[in-house]
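Next come the structures, one after another.
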Structure I
Amino acid sequence: MRLIVAPELQDIVRPGLLWLRGATVAAREPRLDGPMAETEAAMRVTSPQDVSAVRTMYKRVGLDPTRNRPSSEALLRRVRKGEPLPRINSMVDVCNWCSLEFQLPYGLYDTVQVSGADIELRVGRAGEFYDGIRKDTVHVGGRITLADAMGPFGNPTSDSARTMVTTATTDALLLVYAPIETPVDRLGAVLQQTADRMRLYTGAAPSFDTIA
C-alpha cells in the first residue's frame, strides 16, 4: 500500500506513516492506566507544543480550526476540563495518548478495511462524506482527507466507521497529519516513540516512514 500526497497538500501537510502488523488489540489494557494518567496530569499544568502550526494547516485549506478542531487539540481541551482520555481499546488508546502528548492529529485505520493498493491524502471534493465512528456523518468537502478506492475514510478531526480499529484488528495504518513546518527529525522522533508504545502495549511489529 502506497501513500500519495496530492499536489494541493504537498506544501501544507508533512504526513508520517506508521505500519502496525501482527497486533493483538485488547478491549482494555491495564498497563496503560498509569502512563496515560501521568500524561493527562502533565498536560493540565504544562504548556504543550505550539498548536498554532496545526491550526495554520487547517487555515491553509480554508477551514476555521475553532469550528473543526484538530483531534489533538480536542483531546487537550477535554483533558484540561478535568476529563480523562477516552478508553476505546489498546491500540486506539495508545494513539490518543500520543496525539495528546505530541499535539499532532493522528488517524488510525484497519488496513484490512482499506480498499486498493494506493491511498491518497488530498482535499475532499464537494459532496464527499463518510459515516463517522460516533455514527455521525462527516462531510469532507474542502477538508484535508485520506481516501482509498472506495472514497474518503479519514481526516485530522475524525475518522470513519468503515476503517476503525477494533479488537479484531491485527494490521493497521497510523497516520500523523503533521504541518509542513514540522521538522523531519521531530516527526521521526514522534513516530519512533509511538512505534515503541504500540510494540509494548499491542505487540505490533511497527515500521514507519516520513515524507520529506
Structure II
Amino acid sequence: MRGRFITFEGGEGSGKSTHVQLLAERLTAQGVDVVLTREPGGSPGAEIIRHILLSGAAKPLGAETEAILFAAARDDHVRNTIAPALAAGKWVVCDRFIDSTRVYQGIVGRVDHRLIRGLERVTVGDAVPDLTIILDIPADLGLARAARRRTSRKADRFESENLAFHELLRQAYLTLEKLEPQRCVVVDGRNAREVVAGDIWKVVAERLRPYQSRAREATAP
C-alpha cells in the first residue's frame, strides 16, 4: 500500500523546519515509518543543486532558469527518495515541494504557469502530496525570525529579498488554500510552538488518519 506524502510550505521563518521535525517525531511515536526530507535537496544530486540555488549563483539567470534548476533537483529527489519511500508504504514528510516553485518562481517570479506545470508533470508524476500544511505568519515577523536563526550565517538567496517580495509570497501561499482546499490547509504560525504543533496534528489526524494506517499494516497478511 502506498504511503502518505505530507509537505510543509510557507515564507521564510514560518517554522517549517521545526514542525516538519515535530510531526515526524509524533508519527514515529505512533508506529508510522517516516522519511523526513527537504527541498531543494533530499537526495545526493539535489543537494548539489541546492547549493547553487541558495547561494544566489543562479539569480542573474532569471526566474525561469531557477525554476528549471528546482525541477532538476526535484526530479532527482523524487526518483531517489520520495517515490521509493512511498512505494514501500512509508510516510514522507517534506520541508517544501512543488508549491514553493509555484509561488516563488511562478506567482512572484512571473514564470509562465504552463512551464511550471509542465516541469511538474515531468518530475513529479504520481508523487503528489496528500496533504500540504501552509504555515502562515506576517512577512516582517518571518524575516525577523529568520535573521535570529541565522546568527553568523549570511542570508541566502531568498531570505535576502526585500519585505515587499515576502509580502507577495505570503499572499500567494494564502491563495493556494482557496485553489486546492482538498490538499492545502493554512495553519497560523504565530502561536507558541506547542500550539502550532497541536493544530498541525489535528489536521493530519483528521485528514490522513495515521491510526487507521497503522492498524491496516498490523493486520495485513
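Suppose relative contact order in percent (Cα under 8 Å, 6 or more apart) works out to 36; of I, II, which structure was it derived from? Value 36 for relative contact order in percent (Cα under 8 Å, 6 or more apart) corresponds to I out of I, II. Can you say which of I, II returns -16000 when helix-only ellipticity at 222 nm (-39500 (n - 2.57) for each DSSP H run of 4 or more, over all residues; to 500) is computed? The read-out comes from structure II.
When mean count of other Cβ atoms within 10 Å over residues 1-8 is computed across structures I, II, the figure 12.1 traces back to I.
A value of 28, 21, 16 was derived for semi-axes √(5λ) of the Cα gyration tensor in Å; which structure in I, II was it taken from? Here the read-out was taken from II. A value of 2.1 was computed for distance in nm of label points 7 Å out along Cα→Cβ at positions 57 and 185; which of I, II is the source structure? Here the read-out was taken from I.
One of I, II was used to calculate mean count of other Cβ atoms within 10 Å over residues 81-88, giving 12.8; which? Going through each structure in turn, the value belongs to I.
Coordinate-derived values only; no laboratory data. For clarity, every value in this text was computed on a predicted model and none was experimentally measured. Cβ atoms are built from the backbone, for glycine too; each structure is taken alone.
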